[in-house]
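> Presented below are the structures under discussion, each in the form of structure tokens.
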Structure P
Amino acid sequence: MANTSEITDFVQTVAEKMGLRLTASAEEMPDGVRINLDGEDGNVLTRRQGEALAALQHVVSAVYRNDATESRRLVVDCMGYRKGKDAELRQMAIFLGEKARTTGLAQEIGPLNPYERRIVHLAVKEVPGVSSESIGDAFEKTVIISVD
């Protein structure tokens, strides 16, 4: 993976070119790097369900796609927005996993992008007796959580 300061500088430059007053910093995670953006213009990236943040993530992922792997991810966040959404998604996946286990009925969640599906699959692994699979043939797919 490109060095963390290079990625952080790139994200900072993109934010500046967008005319945003934000400061980029890096946070090492067990499975990669999270680039955090903080500042008074953070709401520009997080409004409309974080569409602009998702677009920025897409740009950064495209530029550094050869550096990212399954075990080493690159995440762009703004004022903890994605971290909060990720926690909500994880809780929902565990809840649906428990519901599938207790009712015996398969549960659906989605459509989800690859990043979100990964969060769901990892969370479902923590619930004994259930498993998950992605279905669909588009970029965004549905995850089915069912009893083993």
Structure Q
Amino acid sequence: MNHRFEQQAHTLSINGTDPTADAEVYKNMDEDHLVKLGTDLFTYYLHDSYTKRFRKMLTLEQFQDEDLAKVYSKQYFDMPLTYQGMLLGLLVAQGFLVADDVPVMTLQFYAPIYMLLTVCDREPEREQEALKLMEKHIRQFDKLYGRNF
């Protein structure tokens, strides 16, 4: 699962696992490119057959198997928040973003995206609505945290 994501990240010109390398990429990215990257990653998670089946399987099985519950939490909570927290923390430390509480900032960025993904898993016909909200979310996040171009 993680190897597939790394391959996808490289096709999108990001590292995906090294927040230091990606901080440099994000600093030089305009907002439209950032929105495109966000929506490309979203549609990858939504439509890649292996990734989609893996997520749905973990969603169901987390309530039956304690080990799979841990995998689910690691894959969809711990790892994304750790990576994004480090990335956003670097951008705050470099003065590119402004935030008093990086963990809360990270949660504010990630939670809506994951929520939209789970809505689309249940109701695929809502994908266009989710993509529009995703774009608005990314642009609003930039405004709230002072991303400078």
Structure R
Amino acid sequence: MECSIKHFEELTTLELYEILQVRSAVFVVEQDCIYQDLDDKDQKAYHVYLHENGKIQAYLRVLEAGVSFEEASVGRVITVQRGKGLGKQLLLEGIKVAKEKFNADKIRIGAQSYAKGFYEQVGFRQVSEEFLEDGIWHMEMLLENL
């Protein structure tokens, strides 16, 4: 499994297409959620993905402070192959990117509520009440002291 870290301008059109295809397959089709995925934040993001045999297996994007939250953030976390530890591996890589590229000392996320335990494994803690976003329960979580 290979990890790629690219800012938006570094992505090829084929890479961007596959990223958007994977995001749509999971967040729109699989979760049966109609929402606007293209939110003008991708252009400001580092895109981190694990790929094997030319196919994305896990993906997330990292945003600097001030784009989504006051703190740096990680979002659009997806694993195609579940149950193989790719999500945790990818999330740790995303945290590393936030520290190295944006000098982040905190990361705030808008997590789907069912994934709370996943994010807690790497030190995130819930910092908001649950709220409904695009028909799915979410909560804000914070990782401090990076």
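> Out of P, Q, R, choose the structure whose coordinates give Rg and Dmax of the Cα atoms in Å equal to 16.8, 52 when calculated.
That value comes from structure P.
> Given structures P, Q, R, which gives the highest value for distance in nm of label points 7 Å out along Cα→Cβ at positions 23 and 127?
That would be structure P.
> Have a look at P, Q, R and say which one yields -24000 for helix-only ellipticity at 222 nm (-39500 (n - 2.57) for each DSSP H run of 4 or more, over all residues; to 500), as calculated.
Q
> If distance in nm of label points 7 Å out along Cα→Cβ at positions 47 and 63 computes to 1.6, which of P, Q, R did it come from?
Working through the options, I get structure R.
Throughout, read-outs are computed from the coordinates displayed, never taken from laboratory work. For clarity, every value in this text was computed on a predicted model and none was experimentally measured. Cβ atoms are built from the backbone, for glycine too; each structure is taken alone.
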